Structures are given as C-alpha cells and as structure tokens.
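Next come the structures, one after another.
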Structure I
Amino acid sequence: MEYYELHPENPQLRFINKAVKVLSEGGVIIYPTDTVYGIGCDIFNKAALERIFNIKNDSGTKLFSFICSDLKDIAKYAKVSDYAYRKMKHLLPGPYTFILPAAKEVPKKLWSNRKTVGIRVPNHPICLNIVKELGHPIISTSATNRKGEVLFDPFEIRNIFNSQVDLMLASGNLMGDQSSVIDLSSDEPEVIREGAGDVSLFV
C-alpha cells in the first residue's frame, strides 16, 4: 500500500493526483471524510467494486453509498425532488447520507431493492477533490475491523488494510460519528440512522 499524510484543510495536490491515478486504473483506496475513514473505488469499475465487497467480507448484499462532488453532481446519479433539493442544499456539504431514487447511470450493483442509492457530499476537501479530479463518484464505506467497529487511527487502519488496498491518504485521527442517514426517496422523509449530522429538520 502507498501511504501519504495530507494537510486536512489544504491537501497536497500531488497526493490527490496519485489517488486519482490509482482509482482510474481500477484500484482501491482509503481516504478521510468529515466523519470517518472511507474505503473507496470508482463506482463504474466492477472489479474494484468486487474487491471492496471482499474486503468488507460481504457477498454483495450490503448497500454501499457513494460520494458526489456537489449537489449538481448528485442530480446526475439520483432523482431529486424539489423537497429533497431544498433540504440537501441547506445541509450539504456535511455529515449526511441521503437515500434517493437511483438514476439509470448508477450501476445496478449499488441499487437497493427499492431502486434507491445512498449519496454523500462530505465536508472534507480531500475526498471532494478526489471525486472532482476523477470525474466520477467513489464508493464510501467505513473502514472497520473484523468486528465491524469503526477505526479512527490511520496507523491502525494502515496495519489492517496494508495488503488489501492500493493507497491510503491519511489526515490524522478522525473521532467523528458516522454520517446521519436520511431517506428522501418518498414524500415523507425518514431518519434511518442518527449520526454526526443534525436531523432535527426531519423529525
């Protein structure tokens, strides 16, 4: 695994570009978000997606969310109602995962049975710059140990995943909670998981 430490507010572009190169070649990376460290790949690379399912010890039944660069980008990959747009415009970028009806551009491997997808726009320059430079969304699934516990220490993450991923961008310990998950796929919003983001707008 290649390993680089980046400034959390002004990340070095050369390391962002290294991550983008790995992703464009079908690789898997670990990167910081505004909540926890994520494991990701280009959502359009089937082989890389399978690698992440294997890393997470999942047969493909788990639904992975993915990161878009901004609200405009979300509209390419999901059907956004006027209500959903207004709420997301107020909250993004931020520590939220929004469940929305999937657009046909999204690989069906990432669809739920209800034909929805989970989308994030984290408030963190490293992952947002990666997505912008790559030009595609990337998978966002938390870096966890075998017990499913979220890992916050980059050195611990490096030791566990050293042989499983191609590159890691570190930016110190991340002690945040996981993102709040809000279902905006219907007329009635539903809080699926209360995490780092304030969910008072939906209750």
Structure II
Amino acid sequence: MDTDIALLLFFPLGYLFGSVPFGLVLCKLFGYGDIRKIGSGNIGATNVLRTGNKPLAALVLALDTGKGALAVLAYVAFIASMESAGETTAIPYSHTLGIGLGAVLGHIFPVWLKFKGGKGVATTLGTLLAAAPYAGLIACGTWLLTALIFRISSLSALAAMAAAPVAAFVLYGPLPAFATLLIALVVWVRHKDNIKRLLKGEEPKIGGNKT
C-alpha cells in the first residue's frame, strides 16, 4: 500500500489512540474522583501528581507517552505487513510524525470529553521517541534539565517543544522539522494560559498546588 494512503487511513487511528484519557480514568479507578476538579483541571500526569500519588502520576505519564509511540509503531508495523517478500518500504519521517500529530490532537481534543483534554506534552515526547528518536531524546533531555533547574512543568514543556524542531532539522532535515514544528505549535498554543502565568511569575512548581 502507498504510504500516503496509509497515512490518511492511520491519522484517525492515531487520534483515537491519543484520545484515551488515562489520567481521568485511572484517577476515578483509584478513588480520586474527577481529576478535572483538582488543581489545574488538566487530565495529564502533572495534575495527577497533585493528588499526592506519585506512582499513579508516573503511570499516567507512561501511558500518555505510550499513546504517541504506539500510534507511530502501529503505522510502521502496518506498512511492514503490507510489503511483499524482499521489499522494504522507506517510510518518511514526516509520515510517522504526522501519525503522532493525530495522537497529540486526540489527547488535547478528545471527542469523549467534549474536545477538552490535556496539554499533549507526554504524547508528543512519545511520538518523537518513536518517530524521530534522536530529536525525542534531545526534547526529553531539555525537559528534564529545565525541570531540574526551574521545577516548573509548563516551562520545561515549552523548552522541550522549542528544542524539538531544531533538533529535527539538524538531524533529519527540513520536512521532518516542519512536521515537528506543527506538533510543537499545537502544544505551545495549548499552553497559552501557562505562558501568561509564567510572565506574571504565578506558575506553580512541580508537585505544588495550583491556586
């Protein structure tokens, strides 16, 4: 099957992968109620951490990261399964990143939650690690370094999203960099309220309560 056609078919599937609200589901299962009524109201791992349950927050982080990676790997596996014996189809990085964009959009705008989801950072990092691993590692390293220095999750996310397209350009070329930039811009726009609080010096620290 042509990879362009496969991309069109798998983009909605990537969205569905991304739209699974693990933070909301797991918090309800563990007796914390609706995570949207806690802290920032976000369904991601940073807000789950405000419940005080660090293992649960880590689990949500892993699952949200896995959504992006799984969407990409499912696409790659499908292309591989359609190959004839002896054939090898070169899958463009921009295609795998495009599938990841679907997962990120699913996480941020899940149909099940009236299109009000998370910020998409973990799902983006999972996408990058699966689709463009070196750029993903640089983005993760940027997040971790910024978090260690400033202990502000949103600032770490914004720094990672800024670093990712640059890394993709240097390591993979212009088209993958453009696809990565699209994902990063979506995440940046989703952080508009965080950016306002950062500029005012009102953004809470990691593990702190949002007032």
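Quick notes on this structure:
- Between structures I, II, the calculation of relative contact order in percent (Cα under 8 Å, 6 or more apart) yields its largest number for I.
- Winner on mean count of other Cβ atoms within 10 Å over residues 122-129 once structures I, II are ranked, highest first: II
- Ranking I, II by percent of Cα pairs over 25 Å apart, the structure that comes out highest: II
- Ranked by mean count of other Cβ atoms within 10 Å over residues 26-33, structures I, II are topped by I, which has the highest value.
- Ranked by FRET efficiency 1/(1 + (r/R0)^6) of positions 130 and 146 (r between Cβ atoms, R0 = 30 Å, to 0.05), structures I, II are led by II, which has the greatest value.
- Which entry (I, II) yields the derived value -8000 for helix-only ellipticity at 222 nm (-39500 (n - 2.57) for each DSSP H run of 4 or more, over all residues; to 500): I
Quick note: the coordinates plus some simple rules give every number you see, no bench work behind them. These numbers come from a predicted model, not from an experiment. Cβ atoms are built from the backbone, for glycine too; each structure is taken alone.
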